[in-house]
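Listed next: structures, encoded as structure tokens.
All of the numbers you see were taken from the coordinates with simple rules; none came from a lab. Bear in mind that the values here come from a model prediction, so they are computed numbers and not experimental data. Cβ atoms are built from the backbone, for glycine too; each structure is taken alone.
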Structure I
Amino acid sequence: MRNSALLCIAFWLYLLPLHAMPNDDVLKKMIGHMLIVGFDEESLTNTSPIIEEIERYELGGVILFDRFYSDKTRVKNIRSSTQLRNLTHTLNTSAKNPLLICVDQEGGNVARLKPSAGFIQTPSAHKVAQDSLQNAVVTYHSMAQMLFSHGINCNFAPDVDLARNPKNSVIVGLERSYGSDVNVVSAYASTFIDALSSYHIVSVLKHFPGHGSSLGDSHLGFVDVSQTWNEIELEPYKRLIDKNKVAMIMSAHVFNAHLDAHYPATLSYAINTTLLREKLGFQGVLVSDDMQMQAIANHYTLKEALSLAINSGIDMLLFGNQLSKTQTSEIVEIIFSHVKSGVIAWERIEEANERIQKNRR
């Protein structure tokens, strides 16, 4: 009888979560840790909305842009060297926890810190790959030092998309790929990662599971790579993960019927968990591409997109607030409601926070 009772207790303990769900205030802060958001100002005060959000929700990160997407003549967050240092200092001092201050600084056409504003110029990935690896080391160390000295601690780079489709406008056309050769892409990306790491800057590989074979641009709408994507596009990720070089990966909004017949990668459990986590062995932080891009926003409500993304295995959600405006409070409340109702398992929030915490060390 005693053994039966002990077995019964053990069974119920097995069913209990490892950690009970915290109170509402703590839960909302844990959701806040999962957000990287944009804002419109180039200078901040204690009453600026983004500062209040960082303090209220303990946001995981912010993303900076030099210009507004809808008006390239207007400065958004980055005007000059002195201004940027002041901005990042204000952001850091307002944060209770380490804050990811992120930019897209790949080089070439994708650079938020531009020579016209007094920053050093870095060639595109395509041009870097035409030169030696030794020179790439020098190039990327100069970039990393510049980012570090201006308070940037997370770079959404390198781009490890293979240049498989010469008609691809958003990756190949903008010279964002090192090329079509897996060995070349892996080697130059590794050099970029090492340079950033030497300055304690988190690198983010993109765009998983591969955007270099696409015809369309996911900023503008639905992108289907089912007929063009090849499994070789996973190889740079596999090699760099195997070398323990990858702290963060960014998902692509591309749809691939061979990997998931229903959802684009950012919303796909089959791609983000079964493929990336279980098959490729990635243990780091998975961040979404901007959730306001039309490939997602045109086909899913915000409530649907948030639940699908988190349940698929996304740990951090990017809302750059360039393509549309979404209030941080609305995002937090939607996720909070999903967790309380069981649409999103509490364990997913806990799991994401554990990965984010490890990435901060």
Structure II
Amino acid sequence: MKPYTALGLFSGGLDSILACRVIADQGIRVIGLKFVSPFFDYDLLSRREEYKQSVQQQYGIEVEVIDISRPYLRMLAQPAHGFGKHFNPCIDCKILMLIQARELLQSYEASFLISGEVLGQRPMSQRRDTLRVIERDSGCTGMLLRPLSAGLLPPTLAEQNGLVDRQRLYTFSGRGRRQQKELAARLGITGYPAPAGGCMLTDPNLATRIRQYVKDGYNGKNEAQAVDDVRLLVMGRQFCLHGDIWFVIGRDEQENNQLETMRQPGDWLLRMTRRPGPLGLLRQGETLLADAAREKKILPLLAGIIIRYGKKIDGKLPEAEVTIDKGSEMIRGRFVPRTDDEIHPWQI
């Protein structure tokens, strides 16, 4: 007899690992849905198979990586349930993921959904009343099973129909993690990640950047371009000059490499020719600096930022040669570093 299938929201944290394993241990095939966006785990898109194999080997869970960047940005523009302290739409985020998961049920021939939510663990999105709202607004009433707190919640259809043994589910609640750790030990689950510090949309600095971008309505850009822009917004040191010059520099070698891969047609790259320092990406430099007079005015400012954050020589920042890669041509020039007082008003 073919086993029943459930789709689980899989964040990669301990609660989602446990929820998937608890149901899988009842003989049900569980497929974890690892949703990604520019705000969380986007890098997994470039290493899907590696990640899937890693989760399978470490936790015995089958996982699919699914990009929800575009619907996430649409939701972020006007979340029905508002934001948390900063720009975190926690309730609408969970609703969106469940809608996406529900729409995939037929594709995977799955019967119900599961999540690792624990009653009372998070003050905004895991209160009892909020859990009901999430079920209702996602269209998942009766089909969403929360194995870790199921004993404290009304039975779902999967339990009522005998697909899942309710007696083998749990009654976890509150913010403590002792019970989860004990269950992990019983299931032989080790090496799980520590609780994360929170979504990047709860970070005050990143939230401010992203809020402004979303508030501006992406400035007429299409969704694909908006996704790339948001990826750029959440990394490096950010600067805005003269209202429209968007310049980002890497804080370390890894970010320099990332910026290089995120370059799009029309973007310019700046770096010191002979001295270690950041790589700078000027978004749409070809268009914004098409006027020769404006280019002559702006390039020394951008080059000066690069030098300011470069390696010092004998404790000082002397002038340096900077290479400007325009895509169609490379130019070089000697420039002086900009002072912190000059740079500060440009920082985002």
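One of I, II was used to compute Rg and Dmax of the Cα atoms in Å, for residues 187-338 alone, and the answer was 15.3, 44. Which one was it? The value was obtained from structure I. The greatest value of distance in nm of label points 7 Å out along Cα→Cβ at positions 27 and 259 among structures I, II is that of II. With volume of the Cα convex hull per residue in Å³ derived from the coordinates and found to be 166, which of I, II does the value describe? Attributed to the structure labelled II.
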